[in-house]
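Student: I've put the structures underneath this note.
Each reported figure results from applying straightforward, stated rules to the coordinates on display, with no laboratory input. These figures come from a predicted structure and were not determined experimentally.
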Structure I
Amino acid sequence: MLEHMNVALQGSLFDTGTDSTDDTGAAGTPAVRQLDGLRRTDLGDGAWVDVLPGWVTGAHALFDVLAAEVPWRAERRRMYDRTVDVPRLLSFYDEHHPLPHPVLTTARDRLSRHYEAELGEPFRTAGLCFYRNGNDSVAWHGDTIGRGKAEDTMVAILSVGEARPLLLRPRGGGPTVRYGLGHGDLIVMGGSCQRTWEHAIPKSSQAVGPRISIQFRPRGVL
């Protein structure tokens, strides 16, 4: 667990945390918008993504709370013939543990209601990743350790902090799709996406600020 995180984040000038039609408080207070305006892209082979920029307002304030209060941990993993540092910090909340901010609970519940007809079950867990700078990344992968290996499912990712590109490509190669996600943006990967496509957050040689992603998943999707 890292007790003190020293990070610098420039909030979006358009991210005021106010919205006349949604769950809002004072200016700068994190709040969740309705899911109106989701844009779906059909990727083929049963895969799709939904995107909604600025779904959470006051996202810079949410970033500050998560960076300071989540019990982040560094991990090491076996890769081929050596053990390496995982290039990001991690935290995980299973379905029996309260999420680290009430706006995340609202977000998870709103996603569950919106996708109930398609998904057939609620989102239950939340995995958090802290990308501290351009050296932090995640390699090409699909969430196929659990049920996503054989079943259609969904993974919803909320991003707070500075924008980083999320790349998607078909398994086996093909054109890459790029989304720049940050400042409260939402992307939902659905259908066969986890087993027919891969996604990644690449390293950057540029000076980039910190970003936190929150991945909401149904039970058994890893």
Structure II
Amino acid sequence: MKKVVPKRARVKQKRLSPDDRRREFIAKATEFFSEEGFDGGTRDLARRLGVTQPLLYRYFPSKDDLIGEVYRTVYLEPFDAGWEKLLTDRSRPLRERLQEFYQAYTDAIFTRKWLRIYFYAGLKGLDINRWYIGVVEDKILSRIVRECRHEAGLPEQAKPTAPELEMAWVLQSGIFYYGVRKYIFESPVLEDKRQVISNALDVFLTGFERIFAAAGGPQRAAAEAAGKVALA
């Protein structure tokens, strides 16, 4: 008697909504660009997605549009609006605020995917990095400088000076490069990230006060003396 082999049950795939399909494309494109760089073509990307290139273009009219969406999800979505409020909350000690901020900030960006995309975009000469640097300087570093000036009793200014910003960039870059060494170069690092941030903040805050507060002291004294002479 011939044995009847039952037909294999057909697996019914869940049909994704256009929004869900779009999000899936962006997530997989992010992985693709983090591995291949931005020279990777949409044909190869579509092949990895298991779709046709025309279908991919239905969701993203051009490769630049797709890169823009990758940038938004990788760079903008993790950027917590609450960080600005945290940095300027003068009801708390500045040192405590900065420690909490850099813990949260590095938790968001210290991934192999984020860092690889950042470097690939820079090597490609895309506007992504220039825009992000502008955001970091405006939303983070300028606020840190203003809070440091307030803490040191210096006059508050609309814009930080160039030397103040450069010193803030030294802090930012030192903490950032710790993540690069760990997640990109896979070099041995001090695993206690909190301690790394704490040490960097101690150096920065001490240096800021010694350099800028000391420079401001004689200026204030001279201004006060001039005022007294004028009154006399």
Structure III
Amino acid sequence: MIERVERDEPDTIIATRNLSRTYTMGKMRVTALNRVTLDIRRGEFAAIMGKSGSGKSTLLHQLGLLDTPTEGEIVIDGVEISGLSASEGTMFRLEKFGYVFQEYAILPEMTALENVYLPAMAMGLSRGECITMGMDALEKVGLAERADHRPREMSGGEQQRVAIARALINEPKILFADEPTANLDSISSKQILELFRALNRDVGQTILMVTHELEDADIVDRVIWLADGGVVERGT
């Protein structure tokens, strides 16, 4: 049973306290995150930035329930996630999160629409409901006319917009994006960032994005800088 945790900060959707992640590699122990404490507000568009190896993706994976912290606390939308069972964690991810990765991660044999409504099918919705929700999501990213096209018939920017539509189909509380423009040209990158900004501005979508592009700092509300697995600065 999912239990909610009362906080004094009702506008906070993500809170971590002393979050650490250590990996064992043979006889070595590598600390990827070191006692990270931070808060993300509802409706915030925040970027996690830092040099390669600073812990950016590791932090995103902890917050997105894609990995398990070694120690510390994560509270998301009032739920302390360490207390979730495997099945509860799966449903929590489906209901609360959307994910966008740099590799697009869309299936080549499926159409854009079919790729988009996969999460809705996982929620047990009917095919008709899935198609309706999928078309609505494609409309949000400006790709409704490409619904029947397969990935090989689309540009990299279009494929990433399909991935974003898939991430949005279940109306997630939080959209996690891990280097979403890393494989795109400058024009497509700008379009994806403008789409994120519009989603944040127009519907209040909370977005947490890992990026290594310094210019991306100009489009977000706040930058969380990491170094050696720890937070070194929280800029606006």
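Student: As an exercise: relative contact order in percent (Cα under 8 Å, 6 or more apart), calculated from one structure in I, II, III, equals 18. Which structure is it?
Tutor: Numbers: I: 25; II: 18; III: 28.
The read-out comes from structure II.
Student: From which structure (I, II, III) was Rg and Dmax of the Cα atoms in Å calculated, if the value obtained is 25.5, 123?
Tutor: Working: I: 16.7, 55; II: 25.5, 123; III: 17.7, 54.
Only structure II yields this read-out.
Student: Given that helix-only ellipticity at 222 nm (-39500 (n - 2.57) for each DSSP H run of 4 or more, over all residues; to 500), derived from a single structure, equals -4000, which label among I, II, III identifies that structure?
Tutor: Only structure I yields this read-out.
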